[in-house]
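Some structures to go through are shown next.
Just so it is clear, none of the values below were taken in a lab; they were calculated from the coordinates. The structure presented is a predicted model; accordingly, all values stated were derived computationally and were not measured. Cβ atoms are built from the backbone, for glycine too; each structure is taken alone.
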Structure I
């Protein structure tokens with residue numbers, strides 16, 4: 001992604017490896033070009049994308065140059081691999097793969113290696129023997145139709161632009177890396193004489209990088225590790241192995257903090273006042289494509305956080321949550337719809353004191369936008385649920401609204417000394433909840449249609 005250049009330059013400047021505003025090292029550019037060429041040549045040889053390739057690389061090996069010299073930073077150059085940027089600059093290894101991966105060699109062997117036999121049928125046993133190596137941990141594979149989100153993404157290790165066999169640990173490091181850079185972004189990214197539009201682009205890129213790192217981890221919720229092994233393959237795996245409940249809870253807590261946290265979009269006014277627009281305007285570039293001259297931080301925050309909320313409360317995800325419960329042996333091995341909504345509500349409505357242990361406090365405008373969006377999501381789930389929404393999700397959403405209404409009522413006590421914005425917001429939100437709880441709900445007649453194949 002283009003955003004990676006900002007992250008790398010700022011990281012290198014922060015460590016003193018390059019001067020502020022300087023270009024990225026030639027080593028980085030060379031490795032990036034080499035991997036790009038290997039990727040495109042792979043397509044000419046018939047290889048599809050492999051968005052699970054990075055899952056073959058252990059987290060502790062990503063910056064080990066001796067390891068990546070032979071294994072690369074992914075098992076496949078057919079993945080979309082971001083540059084490997086170390087949280088600790090002293091441990092920096094290769095930025096990109098310097099060699100094709102173990103999956104690439106295996107796939108090319110199947111397609112091009114000579115096997116004994118004078119006819120296609122005679123070659124079949126030899127080809128079958130190669131294909132049977134699919135369960136090798138270094139032959140991981142997942143392609144375009146496996147790499148989406150919500151209804152279109154089940155396996156947390158099959159995602160574009162993530163890294164390592166532990167995407168959650170990688171995402172945590174990525175967020176930490178980005179958050180370190182905001183306060184020093186101007187001095188790290190800009191040289192004397194640079195225009196401030198460069199700072200705006202860099203700020204925007206870092207916002208995107210932080211958001212994408214949290215987005216990657218949404219696939220842990222009701223997720224499963226998938227395989228395409230055949231019965232009888234050596235060490236064959238079942239098609240689905242559920243992500244452990246502990247791992248799902250860890251991902252959910254991370255998203256609640258790093259993606260929806262209370263102080264996430266609080267930046268120094270000095271920084272926000274320097275995010276100047278690009279003034280260059282010609283037939284291919286519109287400097288006002290964002291619609292604003294000043295930086296629309298509210299819009300960006302709501303778009304990023306709203307996406308996370310929608311993915312975690314998507315009807316297909318909530319349906320998968322219920323199905324996953326059937327495959328768990330005990331309650332401790334489940335993550336339920338109440339677990340998800342409780343965690344989201346506690347994070348998003350923290351200022352209302354929903355957990356009871358904290359006193360209600362004032363909200364910011366960005367937080368109020370997020371709270372309204374989440375509230376609207378719950379209200380719709382209760383009053384006009386989207387097609388496919390489980391009835392259990394509707395009833396849990398209703399119970400969540402009842403609890404939230406009570407917290408909002410307590411929050412408005414005079415002793416909390418809330419400002420005018422917060423008082424009006426809490427009062428309006430509580431009224432909307434009460435109206436929804438008293439609304440008539442039209443239920444469809446008869447059982448739902450059977451699922452399609």
Structure II
């Protein structure tokens with residue numbers, strides 16, 4: 001037994017976790033090396049903490065809450081948008097995409113960002129976002145810095161997809177790919193469990209892990225070096241996100257002490273499975289839909305509207321220094337416990353399914369840690385069309401229709417009566433027109449078309 005192995009055994013014994021070495025002696029050299037490397041990477045302080053949490057179920061106490069202070073985008077001051085444009089144009093914003101998921105629920109065996117969503121172009125989600133960043137680069141004369149957080153399961157395939165597509169026209173040196181960290185899972189007695197005889201059962205550390213990844217990867221330091229002050233965060237499955245929204249960034253920047261801000265939409269109804277932003281203890285919080293008691297979920301105001309209707313759509317702005325303050329030494333977010341079925345190797349070396357305990361962090365738990373915040377309400381039809389389910393609500397079909405309808409509104413607003421507009425697929429590439437203002441400037445370039453799919457492509461720009 002070498003010193004490294006002995007040291008690990010001593011550490012495991014002290015932590016009451018020596019059982020994970022039970023198959024060490026029957027492994028081949030490669031298996032032993034894999035096991036020791038996996039164990040050596042453990043954060044022992046975190047293992048002790050999570051082991052304790054695994055042994056007791058959480059009780060979600062919502063407590064006394066009130067609706068948040070909301071800024072409606074239609075009422076926001078024009079000065080905020082001008083301020084935001086200045087921030088974007090001066091290169092003070094970096095872009096953070098969370099893209100660790102696989103598209104298995106969509107029947108698509110690739111990272112979700114590879115899923116084709118363009119209603120006419122069939123551009124994948126990754127390209128939808130990359131094209132908007134290219135359009136920002138064209139407008140500002142500088143290519144934004146882009147952080148793409150993957151997962152261990154899709155990291156290599158994501159990079160390969162970008163390489164195959166030549167980074168969708170963006171310079172490789174402006175894109176940082178980084179896999180989110182994983183944490184070990186436990187049984188309900190607080191014991192570590194094995195996925196194989198040579199590897200612990202681990203799971204990704206949640207979307208809150210994006211903040212940790214920003215620090216661990218050196219991305220925050222790079223932002224400081226480039227004079228970047230703000231981070232624009234979103235999730236890969238929303239093709240309608242308005243990257244670099246000047247109004248949102250301007251409001252966030254102008255609010256003194258705002259480390260984190262959020263966009264929200266009005267919930268469709270009490271049963272919609274989105275978290276809600278609410279005020280508790282003088283700070284904004286996001287409360288998971290599953291934690292909201294029925295009496296609060298269904299509560300109505302004097303006009304009959306849902307009282308807690310501020311649906312979180314996972315679009316946030318962060319100050320770089322606020323993220324730095326949450327990632328010094330360890331991630332300063334709470335861990336959430338979830339009992340899940342897990343297929344593991346049991347004490348006899350056989351495959352077994354148990355009810356184990358996984359842990360993750362949520363990025364919205366940073367909200368109450370921000371001294372102040374901006375909650376901006378926007379129109380769902382303009383900014384939120386997630387691709388989550390194979391059919392029904394929040395599916396590829398509803399997302400594609402939302403994209404088409406978004407651009408049909410541009411035609412209507414401009415007074416253009418395109419043949420069959422209301423029923424035909426419509427898509428506009430952001431390099432043709434990034435926003436409605438640019439669209440109006442290019443009306444003369446719109447070709448006469450029949451009643452088939454209408455695509456104003458980059459080539460027409």
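Descriptive notes on the structure:
- Comparison of I, II by FRET efficiency 1/(1 + (r/R0)^6) of positions 332 and 364 (r between Cβ atoms, R0 = 25 Å, to 0.05) - largest value held by: II
- Among I, II, structure where distance in nm of label points 7 Å out along Cα→Cβ at positions 84 and 108 as derived comes to 2.0: I
- Of the structures I, II, the one that -15500 was derived from, the read-out being helix-only ellipticity at 222 nm (-39500 (n - 2.57) for each DSSP H run of 4 or more, over all residues; to 500): I
- The maximum of distance in nm of label points 7 Å out along Cα→Cβ at positions 36 and 420 over structures I, II, that is, the highest value, falls on II.
- For volume of the Cα convex hull per residue in Å³, for residues 284-387 alone, the highest value in the series I, II is held by structure II.
- Origin of the derived value 20 (relative contact order in percent (Cα under 8 Å, 6 or more apart); candidates I, II): II
- Test item: mean projected area of the Cα convex hull in nm² calculated as 27.9, pick one of I, II: I
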